[in-house]
Structure I
Amino acid sequence: MLGQAEGKRLTQSNGMELDRVRLRAPLVSPDKILLAAVNYRAHGVEQNAVPPEEPYFFTKFKSCIVGNGDPILIPRSSKKVDWEAELAVVIGKKCKYIHRKEALEYVAGYTVANDVSYRDLQLPEKRPGSQGNFGPNWVKGKALDSAYPLGPWLVTRDEIADPQHLSLSLTVNGVERQSASTEDMVHSVAELIEYLSDGITLLPGDIISTGTPAGVAAFSGAPFLKDGDMVEATVDGIGTLVNPVRAEEELKHP
């Protein structure tokens with residue numbers, strides 16, 4: 001670790017102080033964003049859901065990505081905007097058919113993600129006369145603009161001794177809403193990589209979001225996000241991802 005004086009000199013000679021810059025997301029155009037659903041045991045308990053025997057994934061678009069300090073938008077079509085703090089894994093080398101024992105060798109690093117969810121769109125109430133049950137609406141419920149804050153930076157693999165022993169938490173306006181350890185994952189990071197790489201070529205920059213712990217608004221009784229809120233998601237050893245919440249109708253569009 002650098003001492004305070006050494007760190008100041010390094011910043012002055014080779015870079016800029018963090019409070020003088022605006023960080024973008026560590027990745028802005030990944031080929032794939034893959035998110036594990038119900039991958040924490042306690043999150044399964046809070047929603048009375050049995051964790052899947054094998055990993056269960058959905059996807060988001062690169063248009064969902066925003067960086068540290070960027071706003072989470074409350075869209076005109078949703079009144080139930082929710083948070084989900086997650087450990088995000090970034091692939092570093094092209095791979096396919098990888099065994100879990102060697103899976104972490106293909107990781108470039110880790111960052112913090114917030115799987116923003118629109119519960120009234122994701123889990124709409126059945127309407128009279130509706131035909132069949134097609135399950136959650138993953139696209140409208142998970143993949144709107146700003147639905148994937150990512151950052152504040154990428155921590156390389158060598159900085160994280162074991163991704164299954166990390167504390168993660170989330171606060172809204174300073175009030176803790178989530179607090180857990182990655183030890184509670186149903187399927188480990190290595191298992192998720194093994195599962196996805198079975199038939200899917202993973203490319204450098206691909207993001208695997210590893211699920212969220214208990215404490216989301218939809219199942220905890222906490223209020224959903226509103227304009228003016230401040231959300232902070234933290235993973236120990238990585239950092240804190242900070243995003244204000246803004247109502248989209250108050251923003252100007254081109």
Structure II
Amino acid sequence: MAELTDVITFLGTAGARFVVAHQFLASGGAWLSFGNTQILFDPGPGCLVQATKRKFDPSKLEAIILSHKHLDHSGDINVMIEAMADGGRKKKGVVFAPTDALEQDPVILYYLRPYLENIEVLSEGGCYKVGDISFETPIRHRHGVETYGFIFRTPRHTFSWITDTMYFDELPRYYMGELLIINVVMLSPKALVDHLSLPEAEEIIKQIKPKKAILTHFGMTMWRAKPWELAQKLTEETGISVVAARDGMRFDLAQLQ
């Protein structure tokens with residue numbers, strides 16, 4: 001019997017509207033293969049194309065998680081729901097999403113909702129399960145719409161994903177784990193822009209002290225600055241292994257051992 005593994009595949013690393021609109025980087029979200037459980041995370045524009053290109057079968061999905069309703073995270077959620085449910089021939093899968101993605105100017109179409117086994121509403125301090133995988137939404141982020149980050153727990157590993165948010169002092173203490181993934185849109189902080197910048201990501205990494213950190217969701221200033229070089233510099237400055245995600249990158253959490 002093959003040993004179970006926990007693998008994250010980045011179907012895209014684009015953040016910010018300009019990078020997404022021009023597809024300088026792909027914007028497909030991430031495919032989480034945790035043991036025998038398949039979960040899709042933040043299926044932005046092009047997710048279906050990126051998933052099939054990388055030989056993933058959407059009908060094998062058990063759940064789709066949506067951190068918030070902005071289009072760079074939700075653009076393909078409807079086609080992925082339909083694909084998960086085999087074109088509507090099966091009642092299959094669970095969608096986890098914030099209230100305003102479902103009720104206020106919803107991004108999930110009503111005709112597709114009966115295809116799902118369930119829809120679970122994300123909330124601050126919530127705990128959720130998909131098979132033997134659990135995850136938490138420890139705090140509501142400071143973003144333009146209702147948004148959450150996540151702590152994922154598999155039988156083998158624990159890791160956090162800090163999604164889009166403005167930096168605030170309490171943010172790092174809510175996240176933990178061997179691996180930290182951070183959406184880093186901006187090279188430098190900008191007033192009134194509710195996204196994380198590279199110096200803020202560095203501060204978060206220093207406070208949480210994971211075994212490894214992965215930067216992703218790059219805006220134009222980050223991309224032009226060569227995020228792989230920025231990650232190497234952060235590694236030298238923090239003493240923690242930091243890498244920049246690439247479109248199609250596959251990360252096996254067994255590397256953390």
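No lab work stands behind these numbers, since they all come straight from the coordinates. This is a predicted model, so every value here is computed, not measured. Cβ atoms are built from the backbone, for glycine too; each structure is taken alone.
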Cα Rg over 2.2 N^0.38 Å, for residues 66-145 alone from the coordinates reads 1.10; which among I, II: II
Structure responsible for 1.6, with distance in nm of label points 7 Å out along Cα→Cβ at positions 82 and 138 calculated and labels I, II on offer: I
Ranking I, II by Cα Rg over 2.2 N^0.38 Å, the structure that comes out highest: I
Label whose coordinates, when distance in nm of label points 7 Å out along Cα→Cβ at positions 114 and 162 is calculated, return 4.4 (choices I, II): II
Comparison of I, II - label where relative contact order in percent (Cα under 8 Å, 6 or more apart) is highest: I
Source structure (of I, II) for helix-only ellipticity at 222 nm (-39500 (n - 2.57) for each DSSP H run of 4 or more, over all residues; to 500), computed value -5500: II
Answer label among I, II for the case where FRET efficiency 1/(1 + (r/R0)^6) of positions 202 and 234 (r between Cβ atoms, R0 = 30 Å, to 0.05), calculated from the coordinates, equals 0.70: I
Distance in nm of label points 7 Å out along Cα→Cβ at positions 34 and 154 - structure with the largest value, from I, II: I
Test item: distance in nm of label points 7 Å out along Cα→Cβ at positions 50 and 170 calculated as 3.2, pick one of I, II: II
